[in-house]
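FYI, it's all coordinate maths here, none of it is from the lab. Only a predicted model underlies this, so the values are computations on that prediction, with no experimental measurement involved. Cβ atoms are built from the backbone, for glycine too; each structure is taken alone.
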Structure 1
Amino acid sequence: MSRKRYLLTPGPTPVPPEVLAALSQPVVHHRSPDFRPIYERTIERLKEVFRTDGDVLLFGSAGTGAMESAVANLCSPGERVLVVSAGHFGERWRAIASAYGTTVEALEYTWGEVPSAEDLAARLVELGGAKAVFLTHSETSTGVVCDLQTLSAAASEHGALSVVDAVSSLGAVPVETDAWGLDVVLSGSQKALMTPPGLAMVSASERAWAARGDSPRFYFDWERTRKAQAALDAPFTPPVSIVAGLDVALGLLLDAGLDAVFDRHVRLGRACREGAKAMGLELFSPDEDRSAVVTAIRAPEGIDATELVLTLRDRFGITIANGQGPLKGKIFRIGHIGYFDVFDITTALAAVELVLADLGADIERGVAVTRALDAYDERARV
């Protein structure tokens with residue numbers, strides 16, 4: 001009998017059986033009457049999840065492709081842009097913007113710090129403005145979810161476009177594209193949208209459309225994609241099976257109600273944090289309900305998080321995430337975005353407890369699961 005496996009990373013994430021069933025259907029032609037209703041419905045459902053009345057463009061790529069599309073369509077070589085960087089994916093913004101020849105300035109934080117609107121406003125004043133501010137809503141390398149509303153308002157107030165990496169936040173925590181005046185929001189299929197990797201999506205405001213630059217682009221050209229989508233004819237062959245899966249996943253989210261989905265993620269985050277603290281572990285990510293995407297936890301003194309992660313996988317079939325970059329081996333991360341319930345969290349915590357004890361950590365045994373369940377239930381009564 002094959003071993004049961006548990007995927008508890010901040011992406012890719014588990015996929016519901018209804019979505020897997022859609023993925024298993026026979027492949028259809030992307031310009032046939034079989035596919036067009038699925039394509040149209042998926043795009044309309046994406047607009048509901050993005051909470052926008054504007055266009056949402058769909059690309060066959062990883063979320064990084066959507067990030068690149070934002071730089072390629074908005075920026076011209078030599079234009080000044082500002083990257084807010086507080087972790088691995090903030091650094092990715094910097095790398096992409098640099099590759100397109102922009103003049104990249106940074107508002108840098110130590111990994112794990114939370115960016116502030118006041119710092120952003122001050123940096124923009126110091127620079128004399130910027131074409132765009134690149135933000136990471138949910139920095140999964142650290143567990144930080146920033147206050148996107150205030151940050152984007154600060155960018156707008158100082159004349160800059162707000163460009164938001166919402167790859168891991170869309171569908172997990174509130175992202176109010178229109179209400180918050182977000183100029184560009186991008187995401188991917190493989191996180192809270194509960195679909196395998198392979199699709200990226202971008203919402204752009206009319207302000208962003210009007211401010212497009214002249215960097216070279218072809219596959220990720222927004223205008224080419226918008227024109228084709230208007231005729232329900234993708235400009236290039238889309239991954240039709242993944243689109244069909246995403247259509248079902250979006251239906252599940254919308255049927256449940258986005259506010260209920262957001263509340264479930266808050267409760268899961270609280271359960272994970274409280275369970276870790278009950279063991280005597282120190283959180284790396286902020287201990288606040290906004291951190292509802294992934295919980296980052298410091299490895300106990302003398303314990304290598306890399307060994308913990310590998311042992312969980314080999315012994316129990318449980319995959320969690322190591323730290324990235326300078327945090328590798330120092331923290332471990334438990335994801336809870338998308339198709340998760342509280343028993344996924346308690347399974348991870350129980351296994352972490354067992355492995356840490358075997359590795360010689362001084363932790364309190366037998367308390368994490370009970371505290372996690374209590375915390376989840378407490379949130380349910382609020």
Structure 2
Amino acid sequence: MISGALDAATWSGVEALVDEYAGVSPRDQVAVLYTSDSYEPAAWVCAALELRGVPARRVWMAPLHDDGFAERLASALPSPEEVEGRLVVLSFERDTMSHSRELAAAVGTFDKDRRAVYRAISSSADLFNEALSVRPADLSALNATLLSRLMPATRLRITTPSGSDLRVRLDQKHRWISNRGSARAGGVAVLPAGEVATFPADISGTFIADYAFNVNAITDRDARLIDHPVTVRIREGRAIEYHCDDLEMAGFLDECLRTYCAYNVGELGFGTNSAIVGPIPMNSHINERRRGIHLGFGQHNQDPEVVGYQCPIHLDLIAAGGLVWVDDDPEPIDLESLAPSGAAHPADPRDEDVFSPSAEDLEVDDCCGILTSDGLRLFNPPPA
């Protein structure tokens with residue numbers, strides 16, 4: 001009945017989340033957390049669980065700040081003794097990823113191998129009918145292909161069809177991140193999935209983002225860049241000049257990049273989700289997973305002591321496609337035609353890519369800022 005109310009592709013993604021990503025069985029107990037903007041996606045998932053005979057305990061939460069959330073969550077969750085299989089937590093938010101500490105405390109009473117947490121940002125029909133149509137095993141194999149080439153590398157040259165030309169130096173002290181729709185025991189899987197990323201020890205050249213942006217703030221600005229690409233000149237890891245023909249977008253870039261350390265290139269990312277083809281208007285991690293290159297300006301994805309700065313903003317600029325030359329290998333990696341690896345996914349990379357700076361720096365442990373009528377209201381930056 002519910003599946004008939006949705007288009008087939010969206011319902012298929014709902015089933016993929018339940019069956020293949022979370023692998024829910026009748027022995028499991030499931031908690032579905034949701035903000036008001038993600039009520040419908042949460043309802044679709046609850047319907048799929050009900051059809052499988054798995055009841056869901058629903059817990060509403062306010063994004064970012066919710067004094068009563070910890071108590072509501074604790075009262076909704078079963079005790080470990082009540083669960084025959086696993087506790088599976090599925091959370092849905094549109095713009096935010098909230099209450100990480102409260103959630104960690106609530107599930108911490110369960111053994112690591114008896115709990116699974118899947119956190120979806122950009123919750124929408126697009127999440128299910130596009131991003132989740134690629135299964136986690138396939139994403140793991142695609143990520144393994146890239147990581148096998150990139151992790152040992154020291155130098156990259158990157159070009160894109162839009163005209164980007166970048167020279168990158170990598171350092172082994174900077175860890176790689178692999179978002180593939182699964183997590184280690186006790187970890188958190190962040191959805192949508194399909195990305196590998198690291199911190200570039202040095203990067204210079206020209207980057208032309210012709211696909212979309214994704215910023216860690218709440219905004220209703222159209223994120224697509226296909227009609228007005230952003231050109232950034234980069235020298236020694238910093239944006240020294242940027243341009244966009246669209247005056248509103250140029251003003252938005254000014255607002256983002258004038259923040260403390262926001263001109264630093266904090267992330268070199270490679271999207272691997274082959275189901276994502278065209279950009280969507282929503283400020284979204286879905287766009288970020290598109291096969292191609294994205295650079296994250298501002299906050300990095302490493303431990304603070306490794307990189308040495310913290311920034312309250314993270315602005316991803318995304319280009320579609322790309323060729324990557326690795327060290328002296330004359331054959332580049334073509335991101336548009338990446339073949340899955342038959343080898344095991346390496347164990348070293350981290351599982352997730354949503355970096356939460358410390359609460360002391362940003363006042364909350366969530367990944368997003370707030371948009372007000374005056375523009376982006378970001379948390380107070382650390383002192384220079």
The value 18.2 for mean count of other Cβ atoms within 10 Å over residues 39-46 was derived from one model only; which of 1, 2 is it?
1
If helix-only ellipticity at 222 nm (-39500 (n - 2.57) for each DSSP H run of 4 or more, over all residues; to 500) is calculated from each of 1, 2, which structure is the one that comes out at -6000?
2
With FRET efficiency 1/(1 + (r/R0)^6) of positions 111 and 151 (r between Cβ atoms, R0 = 30 Å, to 0.05) computed per structure, which member of 1, 2 shows the largest figure?
1
Work out which structure the value 16.9 belongs to, where mean count of other Cβ atoms within 10 Å over residues 55-62 was derived from one of 1, 2.
2
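Relative contact order in percent (Cα under 8 Å, 6 or more apart) was computed and gave 17; which structure, 1, 2, did it come from? Spell out each step's value before the answer.
Working: 1: 23; 2: 17.
Computing relative contact order in percent (Cα under 8 Å, 6 or more apart) on every structure in 1, 2 gives 17 only for 2.
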Comparing 1, 2, where is distance in nm of label points 7 Å out along Cα→Cβ at positions 7 and 335 highest?
2
For FRET efficiency 1/(1 + (r/R0)^6) of positions 159 and 247 (r between Cβ atoms, R0 = 25 Å, to 0.05), find whichever of 1, 2 sits highest and give me its label.
2
